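Every read-out reported here was derived from the displayed coordinates using simple, explicitly stated rules and does not represent laboratory data. The model shown is predicted, which means the values in this text are computed figures rather than measured ones. Cβ atoms are built from the backbone, for glycine too; each structure is taken alone.
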Structure P
Amino acid sequence: MRVVIVGATGHIGGYLVPRLVEEGHDVVALSRNGRPRYRDDASWARVTNVTVAREAEEAAGTFGRHVASFEPDAVVDLICFETGSALQLIEALRSRRTYLLHCGSIWVHGPSTVVPTTEEALRRPFGHYGEAKAAIEELLLEQSRRCQVPASVLHPGHIVGPGWVPVNPAGNLELSVFERLAAGEQVALPNLGMETLHHVHADDVAQAFALALGQQEAAAGEAFHVVSERAVTLRGYAEAVASFFGQPSRLSFLAWDAWRASTSEAAAELTWDHIAHSPSASIQKARKLLGYAPRYTSLEAVEDSLSWLIANGRLAAAPV
């Protein structure tokens, strides 16, 4: 099968491209820079690398035709964030009925209610990112069910792995939170620390895309959550990270307004986005229809990221 991957050199692509090459697929890797950014692999020598400027080509109305010119059997779009971008691909791929796989986000659900959240749960997205991803999902699945372009949407959680800074136990990207936990210092969490995060290793996301590619009949017209087996609470996550560094957890809890005043505006804004969603997603549908079986738990995925950050001098800490 000829597979075009849009955004192939990013975090997911670093695992997906080698998987597909080893499975015998003819892979065309589209990206801005033409080189894997997070994870190199010998299989890249067997890939057709194409440098593209997606935004410029979309503005000129040529991007969809460029993708279609490779005559793919399937297209994996890892970097589509607006419905207009999805529409260009739909129009270009319709005549060949090329299978289109889109990377969505569990943000399409908005705040969690009954958990774990299933793909059929009521959508209440908020914020431009979540609303746009929900609109793209609706567009693609409607097209698929109308037999225009077969499409599947895979919704990852908080992606982690080597080269990536994980969302931390305070719900933001401040490395100092990990460093304080590693040093046995006190860390303040918002509220009671019972909000949730749902991480997933990039390799498990790649696994899900590869499975969907190989099972188009089961996957087309469907959306799937792609996360670890279970979400973690902020509190449980902080305790596990402290243990990873051989330290007891020294946690305190502050009401939101007091906690917000204790950190930067940027960190507080990101924390609010995460705790307002508090995702906890079910993988039963992906397990049943695709055979999805994540290799990493949430904490194992985060630990893989932390180990890389330490080895590359970006995190001043050392695991036990």
Structure Q
Amino acid sequence: MSKIELPKCVMAAINFKGGTGKTTVAIAIAEGLCHLLGKRIVVIDCDFQCSASIALLGRRTLNDLIVKNATVDCQLQRKLTARNGQHLGSAAVKTHFCVNEASEHMYLLPGNPDMPRRERQILASFLPKADIHSAYESAAVKMGELFRSLLEEFDFILIDCPPGLTLFSEAAIRAADGLIIPTLPNEISFAAIDHLRTEIARARPDRSFQDLLVGTVVSKVRPKAAAGQGRHQTETMERLLDRVAPDFQLLRPYLPYCKELEGATWRDNDTGRLSFGRRYGQSSGMVERLVEEFAGRCGALMARRHQE
């Protein structure tokens, strides 16, 4: 077990651009924290694509939970409309396809493809007493409070956010002690982070983007080629990263484009749980170093907060 101390906290994996590896990074960090620190963790899947839920539960189990209205959006709607007094943590389910080291530590609040419609229903329940802007803000605040209430039962909460600004992603921003931002090594992905910075200034007047940012994870980095176009692309990427590094607090090592990480969210066909080392293969050491760096920064951030 690592000697790094990780206090209880809520972290959100977020980038308004899609396809940046949010779910892959979120799962790798959650499993790494279980593997290295033995933390009791819940992942909240706020993305209507449900990639984390499918990866960690399997499609059949997720479909059963959807039929039973046992997904995070349904639970939030019940809590917010006072139809159910259960604690939100009662909806957390043990993950089926996590690495073996996480089998007793890792839980999931599953997502639902119907989340966009549920979002409108949640918002509508706040409208009779407020205009739409106030209703949106009140709903996001209440949802964020419910997310944070899970700290009573878990050591660490990691919210896998959807792309773009939704009621669920805003609730995650309001709930979070810190943010981890997966990104691709290109200008388009970095521009989405600038958009995120603007929204944080609006939604979190108590904290700046820099106050909340734990680090930016650059993923899907292609290996350096021997010559030609590959070398040119690598040099361009490195110049770009050098330029943005002070603002984006880059977490290293960068995550490469490789079969283990690309396949991290395809787990339905597993005959049994794999160890962390087998799941991540040649990337396992790299993921461990990333998780240690992330945990260390989380600990430092929370220590600063306690001193305020």
Structure R
Amino acid sequence: MCGIVGLYLKDPSLQAQLGSLLGAMLLEMSERGPDSAGFAVYREPVDGGTVKLTLFHPDRHYPWRTLTAGLGDDLNTPVDGEMRATHLVMRVEARPEQVRHWLDAHHPEVRIMGMGEAIEIYKEKGTPAQVIRRFELAKLAGSHALGHTRMATESAVTTEHSHPFSTGLDLCLVHNGSLSNHNRLRRWLARRGIRCQTDNDSEVAAGYLTHRLREGASLQDALEAALRDLDGFYTFAVGTRDGFAVLRDPIACKPAVMAETDAWVAMASEYRALDGLPGIERARLWEPAPATVYAWGH
């Protein structure tokens, strides 16, 4: 039931290989998630005062140039964009809330997949191999990335219901498992200004972390609070601008394995996704303990 992978590169000389390494990891998780796949790549951070967004519309011929021109004219700011299949990565010299409000008002049919300084999120229905090819993952360089292959259990098979989920700036989550109290938590989060765009239980987990971080918690504290407030079975991998973290539920019901060398740290639902990483024969290998936060970052 779903496969997750994560890779954080300590050695900058490996960053050009990030996409190809992550793609190979995702392919090994194909049997765990044939319905859809997705990945978040942290790359090419923008300067302060600029926000990067990943936008989605199912029509491959969607008039993205009309959208970017209208946004630039209305906000009187430079806008540039790069298309990848049904997604557009857009960079805007504006505050995140300005861009979000403009999109809500003028293009509500467009979905914001991710927003921040470094994050780019790509996801679609289809097999992992199809999604990897569609978005040319092998060409994407960066510092770290998370990926997910989905076998739907809690909600429909759509692009929007695919992982990763992002509900805060440069924050994303991939999840193997299921939450039993997500409907109650979704209402609780809505009263606190956290908007979920789907009925997927995993998006609620991402929203929960966003809320805790907005309250001032560290990522470590937010994940430890999740152990108290999220009911169900889960292995989470959480991406931030500076790194990623892994958490399993107190029973450790869902599988996970980790590996670390001087050059990188990686996690996956199964070891076979790690076996092709450079220097894996010298890596320290372990199974993450239940109810324990593991985190790496710049």
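Worth a mention:
- For 1.5 (distance in nm of label points 7 Å out along Cα→Cβ at positions 183 and 215, calculated) the corresponding structure among P, Q, R: Q
- Value 19, calculated as relative contact order in percent (Cα under 8 Å, 6 or more apart), assigned to which of P, Q, R: P
- For distance in nm of label points 7 Å out along Cα→Cβ at positions 191 and 255 computed as 1.5, the structure of P, Q, R it came from: P
- Given 0.7 for distance in nm of label points 7 Å out along Cα→Cβ at positions 23 and 39, calculated: source structure among P, Q, R: R
- Which of P, Q, R yields -15500 [helix-only ellipticity at 222 nm (-39500 (n - 2.57) for each DSSP H run of 4 or more, over all residues; to 500), calculated]: Q
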